Structure 1
Amino acid sequence: MSIPAVTHELIDALRTELRGAVIDREHPEYHGARSVWNGLIDRHPAVIARCVDTQDVVAAVNVARKYRPPLTIRGGGHQVAGSAVSDGGMVIDLSAMRGVEVDPERRTARAGGGATWGDVDRATQPFGLATPGGEVSTTGVGGFTLGGGMGLTMRAHGLACDNLRSIEVVTADGQVRTAGGGEHADLFWAARGGGRGIGVVTAFEFDLHALGPDVAAATVFYPYEDARRVLRAWRDYAPTAPESVTPQAILWSVPPDPAIPEALHGKKTVVCLGLFAGPAPEADGVLAPLRDLGTPLFDASGTMAYLDLQSSVDELLPAGERYFMKSHGTNELSDEAIKTLLQWDAYRPTPQTLTAIRTLGGAIERVGVDESAFPHRSDRFNVSIDACWSRPADDAKVVAWARGAWDALTPYASGGVYVNFAGLEDEDGASRDSVYRGSRDRLTEVRNAYDPTGLFEFASRRP
């Protein structure tokens, strides 16, 4: 299908209709506005419609429907594949819509489509409440939730999308719809894990849970030479852990944290961690197994502010660095899979690069397979290869390593790829079948029902 280019008439129409800024290539804010978290993404849209409220979004959608440009949607701008921007296209930018309203009595929060998880946590924590969110506070609420949303409390409370009560969405006809609570059930189903392409979600309403302001967490650095034994012990423990813990194991390097002895900084390590999703004083016995998988290099476990925990790796994964992330779901972590992980990790291309293994199950698995579009509920683990680097000259080498590691792990995988960690556009092995699995056909039906002319087809193309 041929997609018209952005025209001067389109840009003039946006300037007439929007209260927010209309940023073209001559605008002084253009280069900042086109940038996203992943510095590997370097795209030049023709125009960015920075909406200040839902009516601005309606106006932008109506202009786009008239002129039919290549259309993308930017929420927090954190999506690794950079789907928020395209060369020569139009961006509906929600980054100014970051407000969060909390109702502590109903235990709900309503977040704007451009909000980050830091925005949500700062609003909910004064009430000792939280909802499962991203593990980096600068992660956008929108893309994270629409793709499913894996976080540190997901075995206790489910994915981010499982905690949605409703969404406000502007569909392709320019109508504002509320999905949830019995309204537009098909649209609400698709919003819970179906990724992009259903419209522009301008607000998310979440259920909240008692957590914080102080929480207990285990963070234990084990010697890399013990990696195989530690990973086997972690694998045997993790699926049996209480649902109040979501165990993770990470092959990484010791960060330059002042709280960690300087002599350990930069050493390759296995990090085993978990947050206790309950009152901090009750955590010791629950978290003890994560601290007893071997002889630690350093044990950073303890009680801390939930806000501090949620932002603790922000400085290690800053905006503007280069990122490539690709994942597998798996039903087991066999000895051969662990051996393969370590064989590839031996050639890890940069100290910042990591492989994270997250434990699923618990509340995630109790949601029925047909209740939401998220299709990976039966997986026991998610293995995410997160390549991180700084120099453009290293792009080909680092991405090739990450793809090679992913390919090597394919024989041990379940066949599912998490949409938020699916590589770059047109990625081999990240087809719609592997990303959406059994939800694919129904998602297509929902998208066609609300967008019969394919206004958002470009935004949902990958995948």
Structure 2
Amino acid sequence: MVGAANCLVEEESTHPFTTDYRGVFHGKALAVVRPADTAEVSRVVAYCHAHAIPVVPQGGNTSLLGGSVPDGAGKSIVLSLSRMNRIRSVDAVNDTMVVEAGVTLHQARMKAEEVRKLFPLRIGSEGSCQIGGNISTNAGGTAVLRYGNMRDLVLGIEAVLPDGNVWHGLRALRKDNTGYDLKQLFIGAEGTLGIVTAAVLKLMPQPRSVCTAFLAFDTTEIALGFFMELRKCIGQDVTAYELISQPALDLVLNHLPDSRAPLSVSAEWYVLVEMASGRSQEELESDFYGAVQVGLENGSVRDAAVAATQAHAADFWRIREEISDAQTRAGGSVRCDISVPLSKMPEFIAQASAGVLALEPHTRMVVYGHVGDGNVHFNPLRPACETAARYLARASRPITHIVDEIAMAMNGSISAEHGVGAAKRDELLSVKSRVELEMAWRIKRAFDPGNLFNPGKFLPRLDAMKEAAP
């Protein structure tokens, strides 16, 4: 169906597809199948459906939660979309672009720039993550504050259903009130309902001006207060407001020998802020400088550095984007992807930090994230003197339990943008009601009654549902 060269069966060839990029999740596969177009995907899926072969869809395999690798049974195939990497069309008048699932996020962003448009999704793995995976996990990133999640950036999709049928839903319409918005079922479903093979993406006007700065604060309460004042002055032009703890900054500076601290002062907390506007550069900078000056004078802002060039701004962003990789290289990080109402963010960070340090006093508190939209990556890191394996074996479950309980008590979520995958699947039993989980399983059975698509991911086992809350 796909040619011998694109049906990989030897372990040496399949290993990159059966292990996640962090080396945390490992599995086995009957084969890794790499179709070239939607018709080939359809034929492969129909064959698997007829022979009850589980299918694990995979994009760039950058999932942090094991959502894109098979289990250890070796009975499934991995269906990689990496060869489906064509940009089918761009409509600069309608501000849309049709891309296949294997197009990387970086390729999509560069294509938009060619027609002087912006595709605003921005995450650290943009060079390797693929649009199909971005859709299947409802990717967020650093610009959600201004532009929304992937769910807000997709107008239509094409998908292969678990029986091999193709849904041709590539509608480039912003208004279509003709019934259920079926595409939204696939966005965030982590490949459990079908395989997204192409999508219509929204494009935005490129901003006329951009201002990027690094700020220092004593507390998260003060950092949040400055964000509120900045929104009063600049409004929706605040594109990103990224919180970084001192241990997170130290980790990156140690990880990147050629990097240097962006500010001369040392503080408990830092914020990387970006503003983008249709106004002139002078107008945008004038409003921002005014807000910063007030903060410096009243003592809320400890220090500030504004990027003078694009290269300077890129240096700021490099620090922020390298935090995740620095943790991976260090090893021994308990990754909690939390969202809470913005008003609760300082309280959450304080309570969760106190709870972790009471349990593990020498833990390094690597805390960072998109605090402007209520999402924080709360990732306690092992003490420098302890091995990753020993720390995680002892502390991973208790820390996750502490953090999740505090988040849920504040009406938050245990997964803001990383999804569920295999790692958080069973945690849903304690944070979702039985009614909610049963509704999700009804949808799953309607699309995939044989439970062949990405089995063991996203939804808790049916035999464990009795453990869920009423």
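Things worth noting here:
- semi-axes √(5λ) of the Cα gyration tensor in Å from the coordinates reads 36, 24, 21; which among 1, 2: 1
- Highest-scoring label, criterion being FRET efficiency 1/(1 + (r/R0)^6) of positions 204 and 436 (r between Cβ atoms, R0 = 35 Å, to 0.05), among 1, 2: 1
- Given 68 for percent of Cα pairs over 17 Å apart, for residues 260-339 alone, calculated: source structure among 1, 2: 1
- Label whose coordinates, when helix-only ellipticity at 222 nm (-39500 (n - 2.57) for each DSSP H run of 4 or more, over all residues; to 500) is calculated, return -7000 (choices 1, 2): 1
- With mean count of other Cβ atoms within 10 Å over residues 132-139 derived as 28.4, matching label from 1, 2: 2
Just so you know, all these numbers are worked out from the coordinates, no wet-lab data involved. None of the values given here were measured: they were computed from a predicted structure. Cβ atoms are built from the backbone, for glycine too; each structure is taken alone.
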